[in-house]
Structure P
Amino acid sequence: MNIKWLGHSCFKLTSEKGTVIVTDPFNESVGYPMPNVKADIVTSSHSHFDHNYFKAVKGNFDIVDTVGEHNIKGINIKGVNTFHDDEHGAKRGKNIVFVFDIDGIRVCHMGDLGHVLTEKQVEEIGSVDVLLIPVGGYYTIDAKQAVEVMNQLKPKITIPMHYKTEFINFPIDTVDNFLDMTGGKKILSTEMGITKKDLESEPKVIALNYQYSV
């Protein structure tokens, strides 16, 4: 499978068969250029403008924005109920964590998770191979909490998201603290291919580069 970062919490996940999933599409007010992407499936972790702008995506796609089990175009997707804050949603409402089974690899997109997971949520999420996790704080968990969630889920590959870059003015932190805490590294590429063999190596943290593609 291939994972491409389109900015913020938006990723393009492509299976070996060519099925495309886009997560949490955003509108132009976020600051990143609008992604030019076509999808078969689009997921939204919650109904905020920077996570549910479906007009940004092309194609005749299915929308998944609810908890529970879904099977679309041969892709198993599980939505797990969490919160956008550490007060059970009192500040910012609910958030859905999505787990995708793509080519036998379990990818977990945390959306705008606002708290460390409960034991029940860890159990519902299950095993995780690739973790896409917010690290910028303020609206979501920060770097320290993200490390705690990593320790709860024990992924083989962790890719940070929802952090400050030159494109956005949100009052959130950059990725640097998270990389310092985890020994992670930035790579120049905006995307990476992942096979089951890649999961046999030691756990690693990789921050993808952002590049606008037309």
Structure Q
Amino acid sequence: MAGVRTMTVEVLLADDHKLVRAGIRALLGEIPEVRVVAEAGDGREALELARSLRPNLVLMDISMQGLNGIEATARLHRELPGVRVIILSMHTSIEHVAQALQAGAAGYILKDSATHELARAVAAVMRGETYLSPPISPQVVAGYLRRRGADAGPLNRLTRRQREILQLIAEGKATKEIAHILGLSNKTVESHRAQLMERLEIYDVPGLVRYAVRVGLVTSDP
């Protein structure tokens, strides 16, 4: 693989569909000097594996329960800045791409891309470049990021914990479940929920679910 000759690229796969992971693993197996070291079914597991294994690269889906790929990427970027992340997603919207890049992703590949594009993306990212699937215009993304920076939306005003709780609420988790997952007290979860409702100016759970779907924290797909 051009650009990656002096080292073995150790890759962590994070996707909540086993068949998708199997397909990606098969494609990666055809790329010289690339080795899959582990697989994760959600963002939280991906973080734990990345902390222990320190792979060179994480291939990350966006729509995963518990902790989505955008939030997981942001945490990886803060904790392990040397680990590169490529987002693999079916989402083509400019908002999803912009969120991924703002979180620290080095690449964004559409899942319906040609198979050879994965090798091209890995090589580019491991050279220190940013890779976007050809249908995604870098100029359009840059313009969106400039506008978004000038006028940050409500989601950007939420804390990391509040975004995490918003996702779990949108996935149908009750207060006790959220408290157990995050290792918090029920009272703390309720406090975060009240604060995020205030910041979003949304005061009912169905409204929170619709908002979370609209901004890409969760998917409306069954």
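P(r) over Cα pairs in 10 Å bins from 0, in percent, for residues 135-182 alone computed as 29, 55, 15, 1: which structure among P, Q? Mind dumping the intermediate values first?
Numbers: P: 29, 55, 15, 1; Q: 23, 31, 25, 19, 2.
Going label by label, the one that fits is P.
Structures P, Q were shown, and helix-only ellipticity at 222 nm (-39500 (n - 2.57) for each DSSP H run of 4 or more, over all residues; to 500) at -15500 was computed from Q.
Upon calculation of volume of the Cα convex hull per residue in Å³ from the atomic coordinates, which of the structures P, Q produces 119? Going through each structure in turn, the value belongs to Q.
Upon calculation of distance in nm of label points 7 Å out along Cα→Cβ at positions 167 and 191 from the atomic coordinates, which of the structures P, Q produces 1.5? Going through each structure in turn, the value belongs to P.
Taking distance in nm of label points 7 Å out along Cα→Cβ at positions 7 and 175 from the coordinates of each of P, Q, which one would give 4.8?
Details: P: 1.5; Q: 4.8.
Corresponding structure: Q.
Each value in this text was obtained by applying a stated rule to the coordinates, not by laboratory testing. Given the structure is predicted, the values throughout are model-derived calculations rather than measurements. Cβ atoms are built from the backbone, for glycine too; each structure is taken alone.
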